[in-house]
1. One of 1, 2 was used to compute mean count of other Cβ atoms within 10 Å over residues 125-132, and the answer was 20.6. Which one was it?
2. The value 29 for relative contact order in percent (Cα under 8 Å, 6 or more apart) was derived from one model only; which of 1, 2 is it?
3. Can you spot which of 1, 2 the value 12.6, 35 was calculated from, given it is Rg and Dmax of the Cα atoms in Å, for residues 109-164 alone?
4. From which structure (1, 2) was mean count of other Cβ atoms within 10 Å over residues 93-100 calculated, if the value obtained is 16.4?
5. For Kirkwood radius over Cα pairs in Å, for residues 77-252 alone, find whichever of 1, 2 sits highest and give me its label.
6. Give the label, chosen from 1, 2, of the structure having the highest value of distance in nm of label points 7 Å out along Cα→Cβ at positions 157 and 245.
7. For mean count of other Cβ atoms within 10 Å over residues 181-188, find whichever of 1, 2 sits highest and give me its label.
8. For which of 1, 2 does helix-only ellipticity at 222 nm (-39500 (n - 2.57) for each DSSP H run of 4 or more, over all residues; to 500), calculated from the coordinates, equal -11500?
Structure 1
Amino acid sequence: MFQITNTTQDPIFFILTGFPGFEASHVWISIPFCCFYTISIMGNITILGVIHAEPSLHQPMYLFLSMLALTDLGLTLTTLPTVMQLLWFNVQEISFEACFAQIFFIHTFSFMESSVLLAMSYDRYMAICRPLHYASVLTNETIGKIGLAILCRCILAVLPSLFLLKRLPFCRSHLLSHSYCLHQDMIRLVCADIRLNSWYGFALVLLIIVLDPVLIVLSYAMILKSVLSVTSMVERLRAFNNCLSHILAVLVLYIPMVGVSMTHRFAKHTSPLVHVIMANIYLLAPPVMNPIIYSVKTKQIRQGIIRFLSHRNRH
């Protein structure tokens, strides 16, 4: 039904599967997805609004948090249209160009999430290990340059993989196994030599998905060494508490990421539904959980939200 027999040209569209075996329950499945998307959008907009409205939060740590919130917002809005129109209206078709655009934004924002968390670990390292140099090193200009470097890094990393994929012929079934477009999903539909794509993908994994967490772990090793040298238990606990929100955000990103990778590599013959659920957890967990983590664990954000809501109620 969804086969496209043209083997010489790019397909006009792809078909999104959604949740295989549960097509009749898509409307019910849309309820938790709608809740997650709402929490993510409202939570990240609230974080951005509070940081913008509170002059006391115009500090490096919270500027990096703003970058994280913008990244999470972008990741949410990238998948929301195709997922919800599939679940609500059973719209399965997505054009060739739209699919490539979605791949670009999904992978760019995913890599940006990792890069921003790496920058935040550097912020925590400077604050705890080199507090006397913190203000002079992490100026607004420096933070702006870091943000620009993250954006350029991720865009330049993703674009070659799209160009390599675009040059290949799609002459198999054009049925995608998720509710949005993923590079690893589309590459299975290619009927040509994909060794160059595979090698570039492997290099990309090493450059970002492996290098970033390794550098984060190294930064926390130095932080731990610095904290343990402090004699006061109160100061130790304060330092650890300042890092807790960031550590939780790192775990929320990398645990699902590793889970998806392990599922694709070692559980290829499991139910397609497992792969779909894991992929959705991977993309939804950070945007949903990060605002909650920082609202609960960061006193300044929590107080800013309370003041923001109190101000709105008075008006």
Structure 2
Amino acid sequence: MKKTGYIYHPLYLEHETGSHPENPGRLRAITHKLEETGLISRLSPLEPRAATAEEIALNHPERYMDSVARACESGMSRLDMDTAISTKSYDSALLAAGAGLTAVDAVLDGTCDNVFCAVRPPGHHAEETRSMGFCLFNNVAIAARYAMTKKGLNRVFIFDWDVHHGNGTQHSFYADPNIYYSSTHQFPFYPGTGDKDETGTGDGLGTTLNFPMRAFSNDADYISVVKDKLIPEMFRFKPDLIIISSGFDAHEDDPLANVSLTTECFGEMTRLIRGAADEICQGRLISMLEGGYNYEALADSVYIHLENLLS
């Protein structure tokens, strides 16, 4: 059995968003499911630390960080049309980004085989200089850059299975040949990026791979992409670490999209990616929560995701 780290902190609940779809109830539902089933006792708890300004600056300039901090401190209720904030949102965002750094340290020093980060706010829509789509800082991008620049890794592979394309993550690494970004997502759909002809630029040409999926795509469609196209590309790239942007809003019961995945599909995708990580990079695998807005579907999907990380 794998040793699976689990990162959570009560401060994530203090990113108050009111009736917004991305709200504290999401993490409460996950916590309840893991405690009710007893799965929480099989996980290895890890305490996240807040990312420092220097670490956030691996992906976001200081002026952007300062603008987010000021907005939260001032009592503003939104950073943009989609992204709700409160006075504790900046602190929560630092701790969400820091969870990725804690996870990187844990899998590289052998504390855990893999790690799941139950964090909020999510991150994959955050561009280098602006918030977007419920996201303040790009948690996965910061973790990937930390692994490369601070921990000495040569290559990182990011797989984003959130139903929305991770525009911010793609743009962060679009010209980087050493950080590979791949995404399955409903298309055309928010945020409008992620067409199949978006493959990188300059030295990064060929290290972006998008799989635009039609509305009502099902388990078979996704599993075929993962088995036949994504995993062979992972073996070709040979990363030192794999990171999943694990949004669960492609679930058939999610209210914000139109993809028809079952809970079991998330388990099977996890099993396939975990198996690839075992063969390619000594099992080094990190998963960071992105979307998922039906409480029951989210909690069930995280449960089966963790079951397959543990097995």
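A short reminder: the numbers here are calculations on the coordinates, not readings from a lab. Predicted, not measured: the structure shown is a model, and the values here were computed from it. Cβ atoms are built from the backbone, for glycine too; each structure is taken alone.
1. Details: 1: 15.8; 2: 20.6.
Attributed to the structure labelled 2.
2. 1
3. Working: 1: 13.8, 47; 2: 12.6, 35.
Of the options listed, only 2 reproduces it.
4. Numbers: 1: 16.4; 2: 29.2.
Structure of origin is 1.
5. 1
6. Working: 1: 2.4; 2: 1.7.
Going through 1, 2 one by one, distance in nm of label points 7 Å out along Cα→Cβ at positions 157 and 245 peaks for structure 1.
7. Values: 1: 18.1; 2: 24.1.
Ranking 1, 2 on mean count of other Cβ atoms within 10 Å over residues 181-188, first place is 2.
8. On the way: 1: -26000; 2: -11500.
Traced to structure 2.
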